[in-house]
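Before anything else, here is the set of structures, which you'll find just below.
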Structure P
Amino acid sequence: MGQQHLARLAAPDFWQMKRKERKWILRPQTGSHSYREALPLGLILREMLQLAKTLKEVKFILNQGVITVDKVVRKDPHFAVGFMDVVEITSLKQAYRVVLDAHGRFVLLPVSGAETEFKLLKVVGKTMARKQQLQCTFADGRNVVATKAIAVGDTAYYNLTTKNIQDVLPMKPGYLAYFIGGSHQGTLGVIKEILRGKDLQKPKVAAEQNGVTFITPMRYALIVGKEKPLLNLTL
């Protein structure tokens, strides 16, 4: 078993918490998200939503089965919650999506209605499964058999309830992107050009934001819509 706790002062910068209040904080278990790209579920309940004051209270809440992440009940306070995940407190009828602010910190954006049913997932890999079926790997570690044409770098509009891809947003000029890294993280911009790298250079995109054009690695751009985002992602 890996480490269960982490010194607060050594925690990633994007964790929203009081770093000098206590010495230790929960460490997320790696899984769907890596350690450096996730928050432990217990931190969200105790530090961000302030639904509990102690780890004992966090465990009590989780054991009631009233906390879901992407429509699945989670009872482990170390469960890793990452970007775009939907955290729901079913007993309070409250739901939040994990997004980024302009400083790259994870924040909870209140959502309701149909917004809780969907995620925007970036395709990071493709493999050929049985019976010549195309299987996509998404940024949150999810593997789904694609029934629509889709390429690495594209975004899937994914239904968390039916577990199907509702629509595909291609990585193409003219589409709206949400930036998850770099100096423009947590903001929206329009893709103007795809810049393919030579040799081992990784591809980049030229994007426009408020009339200003900038270049950023393509891995930082998540396509979220054509003229407007399919989901609300800004505070």
Structure Q
Amino acid sequence: MPDTVTGCSAAVVDFDNNSSANATSYQWSFPGGNPGNSTDKDPSITYTNPGVYTTQLIVFNTVGSDTVQQTFVVQIADFPTAGFAFTPLPGGVIRFNNQSQQATSYTWDFGDGTPSSGSYNVDHQYNQSGTYTVTLIATSPCGVSILQQNIEVVVSGVAAGEPKGLGRIHLFPNPVSGQLTVDCSNSSIQPIDIQIFSLEGKLILPEITTLGLSTQLNTADWPAGVYRIIVRFETGQLTRTVVKR
């Protein structure tokens, strides 16, 4: 058997008995394994915790017995979890920061019909303003995890379908787990208030009166999910999507 065995959530170790042909019975001992003992010639043992283990084999025949021990390492790998954050850059470029865990390869789909990418972090150029569904597939020998997020892209001016003359707003970080900043410093006029809705259209919080061009929202008590942030102005409103972890 190899010196190191790797498994997903548990490692199954197959022991090959290389004892001499005149052995008639076997007594295996597997401290930390399941089962902990066996009389099979070639047992299979499950280990659920990583660590260094020593197994012992005693072989018997009519003449006597012999004992051998072997030490090996068990590694337990986790299933992958896909995750990413993004930052808008000038000119329709979005910087995607890969936050996946326990993955060994990645596939990005940017939702605009361009070829997918296998890079870890990506700066992607969008040619048109609008809403795009970005997909990240994180893969490991233990499985596959898929995450999709809708993002708003502004190439020049305002996103497709939005009122003109309001400028731009920026939400960060996105995804968020604590403090969320609603930055209206690039908007052309002062915002009036902010509304937060679930994707089902439920109003999550009462109207929040903005204080200047940057407002801090505490999302610590929000359930995990996707929310629509609506910033209202005297002449219209802008909508953005944020993911709460």
- Note: mean count of other Cβ atoms within 10 Å over residues 40-47 at 15.4, derived from one of structures P, Q, originates from structure Q
- Upon calculation of distance in nm of label points 7 Å out along Cα→Cβ at positions 96 and 112 from the atomic coordinates, which of the structures P, Q produces 1.7? P
- Of the structures P, Q, report the one carrying the highest value of distance in nm of label points 7 Å out along Cα→Cβ at positions 64 and 168. Q
- Could you figure out which one of P, Q the value 41 for percent of Cα pairs over 26 Å apart was computed from? P
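Bear in mind that the values in this text are calculations on the coordinates, not laboratory data. Just so we're clear, the structure is a prediction, and the values are computed from it rather than from any experiment. Cβ atoms are built from the backbone, for glycine too; each structure is taken alone.
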